[in-house]
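Laboratory data are not the source of any read-out in this text; all were calculated from the coordinates shown. Note that the structure is a prediction, hence the values are computed from the model and not measured. Cβ atoms are built from the backbone, for glycine too; each structure is taken alone.
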Structure 1
Amino acid sequence: MGVRIKSTGVSRAGDTHSIVAHSGRAARRAMDRAGIQPEQVGVLINAGVHRDSNTVEPAVSALIQKAAGIGLEYEKDDRTSFSFDLMNGAVGVLNAVQVGTAILETGSAEHVLIVSGDTHPSLTRAIADDEFPYATAGAALLLERTDEPEGFGRVHVATADGTPAIEAYVDTATMGTVGRGLMTIEREAGFEDRLLEVALETARAALAEAGDVDLAATALIASTPSEEFPLRLADALGIARDSVRTPDLSDGDPHTAALPLAYDRAVAQDSFGSHTRVLFVAAGAGPSAAAVLYRLPDLVGAPA
């Protein structure tokens, strides 16, 4: 038995900058594409970090669960569902894949829905800049069990010593009365090189465990702290640059949503072609990274 991506959903800039709204829409679109009802989702995991108005309580996952219409009925014998936040920066989605896989393997849920995405806490902007380098976008991965020889392998994780490379915080000394709309992001000099180093460690571990992997048939989807980062990673791994799949980066780095956005885009454009596997690699603050090989279904068409 394995765990595979049944469908995806995305929501980008439009009538709102709320990540709760975008993540809720992405979740609903993933369920619609899969043709399932909200009560068939046993667990929702939110991997987003930067949220509306710097919300601390309640858990943002609960707000997204409500926006997605999951688990809102409490009649006797109704199926139960719950949600929680799992925050680990850009690596969070693959951590959620780890957890979601474990849940599905126990048979305790029919589907696990992973949502991710970030927004500026002021809710006044959607495009990244030097001050806040993350674009507003929501994405969802709907996972299910399968008896077919496809799906996720083991997720490999690693952290590096030293300073965190990237930090995000609310400066309590200067925020005054507007702290709910502020966020300070600091990237150390050379942060991308440090992310690349730890990303390579996990990517190589994932490839080594799988054995004789045909790199020519392996697509790469990676975090996008810069447009060049996935290409640099591909070069170091020996994966052809034309096997790299990225999200739409016209608004900047979608941060925690980068991996599902890239997968959704590749499937929608039917651009996997002859690739049989996808190597997902996420890297972010810590520095930390995670990587997993994903065996594609025999037929990969537009998300349905």
Structure 2
Amino acid sequence: MPKFYDENLIVGYDTSDDAAVYKINDEIAIIQTLDFFTPVVDDPYTFGQIAATNSLSDVYAMGGKPVLALNIVTFPQCKDMEILGEILRGGADKVKEAGAIIVGGHTVDDDEPKYGLSVMGIVHPKKVLSNSNAKEGDILILTKPIGTGLINTAIKGELASEKEINEAIKYMAMLNKGASEIAEKYSINSCTDITGFGLIGHAFEMAKGSNVTINIISKNIRYIEGAVEYAKMGLIPAGTYRNKNYLNNQYKNNTTDDYVLDLLFDPQTSGGLMYSLPEKEGLKLLSELNENGIDAYIAGYVEKFKDYHIIIN
């Protein structure tokens, strides 16, 4: 892909960041992102909510606030248009919850439904969060449990219980707005959201971009109910294998159970934010997140680069 250069481009795609950031003036920079995918649940309204939440997340990962959104839709003409209406309604409700507005979009006739958003947000140019500024001594705070890829695979196999499905939907449709607003008060060095590349994949991007080693504390990671059991069963989504292959020989694994790696590489849909910040600040942030009902926890820590960008303990 050709590279573009502009003195006002604060964040491009060189560091595999979550969105692009462009400076307008000394007070305002715009954040631009786009995401869409095929249905992960049967209910069209819920799918719309999840897809919109996932798209909006990139703006929060950059430290910004969503402002405008455009619908991106592919949908077969032979299907009931009321289904599409429910998808769009679900997306619109989440955009409204985020405090943004939908101003249009584009629809293409396709055999398989897909939905998402192109989102524009705003942020102060000096308050942009990047995934490439983690510092030695930082701790990593993750704001959601992981395991949605495994649960979605179990749903397709008609193995997931109603309780497991509802918990997965709860987290996938949960905006990262609350966590982002709380984190604004703290000295965040780096941030990313955990989505399709899994926890390890996104941690690797942060570590490589920051030229540090990130230690993942596997026993600290929290999982959506049922995810561990499905990983032990070997009910693994194809994306997990792709994530593993992509990072082949680029991480050190000190764990002894193969299923742990499957959990850590599990591709997430609308996952949480992962913040890298000094330990003292991080513990305060963690406490405030928990006090406000956000199931945040310490996922690891950052140290000087030593042989591998990712070490799993």
**Prompt:** mean count of other Cβ atoms within 10 Å over residues 16-23 was computed and gave 21.2; which structure, 1, 2, did it come from?
**Reply:** 2
**Asked** Can you tell which of 1, 2 yields -11000 when helix-only ellipticity at 222 nm (-39500 (n - 2.57) for each DSSP H run of 4 or more, over all residues; to 500) is derived from it?
**Response** 2
**Complete:** If FRET efficiency 1/(1 + (r/R0)^6) of positions 152 and 224 (r between Cβ atoms, R0 = 25 Å, to 0.05) is calculated for 1, 2, the one returning 0.75 is structure 1
**Comparison of 1, 2 - label where mean count of other Cβ atoms within 10 Å over residues 48-55 is highest** = 2
**Request:** Compare distance in nm of label points 7 Å out along Cα→Cβ at positions 136 and 160 across structures 1, 2 and report the one with the greatest value.
**Result:** 2
**Message:** With semi-axes √(5λ) of the Cα gyration tensor in Å, for residues 80-183 alone coming out at 33, 17, 13, pick the structure among 1, 2 it was computed from.
**Reply:** 1
